[in-house]
Structure 1
Amino acid sequence: MNRKRMRGTYVVEFAIIGMLVFTLLFGVLEMGRLYFTVNALDEAARRGARLAAVCNISDPVVLRRAIFNAATDAGTSQLITSLATTNLTLTYLDVNGAVVASPGDLVSATGFRAIRYVQLSLQGFVFNLFIPGFGVPITLPAFKATLPRESLGRHSDSGEITPC
């Protein structure tokens, strides 16, 4: 065979092998991005529960800081662009793990005094792939973190509220 007739064969071979290599490369990059996102969401749930355990109950800064934002930034997350505080649910639990109905009630035995645990759950996060042709959104499972309460933003001696 002469070289002139073989030139087209090399282009076809490169197109087939190149498509496989680039698909594999994009797949590896997407798996790394998914792994990063899952770890960041898990950290957001843990971070939010930790902040809620030591910050005041009615402080809106807790959820903002949980998604890696500044205390004054009420938008979506700076780290994961599609994560917002609407994905987070903060609940206060009693010693049996039941939800405390009115955690802000300071005098009731079923209010502030009943809180023993803080739980933050992150639900409904949708991960979108960047691979061309595979634009299938993946809904990730819920992430939860439960921690024992600490100060809940109050000094035990004076009862004054500490900002977060």
Structure 2
Amino acid sequence: MGAVNVLQIVGFKNSGKTTLMNQLIERAQTSGRKVSAIKHHGHGGKPELPPKETDSTQFLASGAASSLVYGDGLVQMHLEEPEADLERFIRFSLLANPDLILIEGFKAASYPKIVLVRSQEDWRELGALSNIQLVIVHDGVKLENTATVEASNREAIARFFTDWMEGEVNESI
């Protein structure tokens, strides 16, 4: 397997990260590329598990460090992991043999980023992040001395992403 490009989508809650991730995944698939997606669950607490009655959840409740279930072409894995180790999660994602990995969140990581900005206040914190490749602003938000694309300009966002996928921005692992 060759190099896999990695791109982060970051911003604060309700900035459009998941919507953008889904649009980019669909665009990549339409272009014949296979995508792995990683999301940081930033809503407090653990992500929801399947119902307690399922075997895989019972295994975790019994003390298993991980529980993996396979059926009809789908693998579902739950892993108790006390630390958010993005590099390890990326290695897990490589099991799918993707062409690219899209990451929602994990702001402090150093991968190339699309930053979603809702306000000047957002930009004061997000502007200090590393490796920003594209800044998408909500309609009406203006940032001084920073090139931006409005969230409604889907064509410009698609052009950026297509160029990135085709290797004009090469940040791979």
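Read-outs throughout are calculated quantities, based only on the coordinates presented, and are distinct from any laboratory measurement. What you see is a predicted model; the values in this text were computed from it and never measured. Cβ atoms are built from the backbone, for glycine too; each structure is taken alone.
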query = P(r) over Cα pairs in 5 Å bins from 0, in percent computed as 1, 8, 14, 15, 13, 10, 8, 6, 5, 4, 3, 3, 3, 2, 2, 1, 1, 0, 0: which structure among 1, 2?
reply = 1
note = Re helix-only ellipticity at 222 nm (-39500 (n - 2.57) for each DSSP H run of 4 or more, over all residues; to 500): value -8000 computed from one entry in 1, 2; matching entry is structure 2
message = I have 9.4 for mean count of other Cβ atoms within 10 Å over residues 7-14, calculated from one of the structures 1, 2. Which structure is it?
response = 1
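When relative contact order in percent (Cα under 8 Å, 6 or more apart) is compared over structures 1, 2, which one is greatest?
Top value of relative contact order in percent (Cα under 8 Å, 6 or more apart) goes to structure 2.
State the single structure among 1, 2 that was used to calculate Rg and Dmax of the Cα atoms in Å, for residues 31-94 alone, giving 11.9, 39.
Matching structure: 1.
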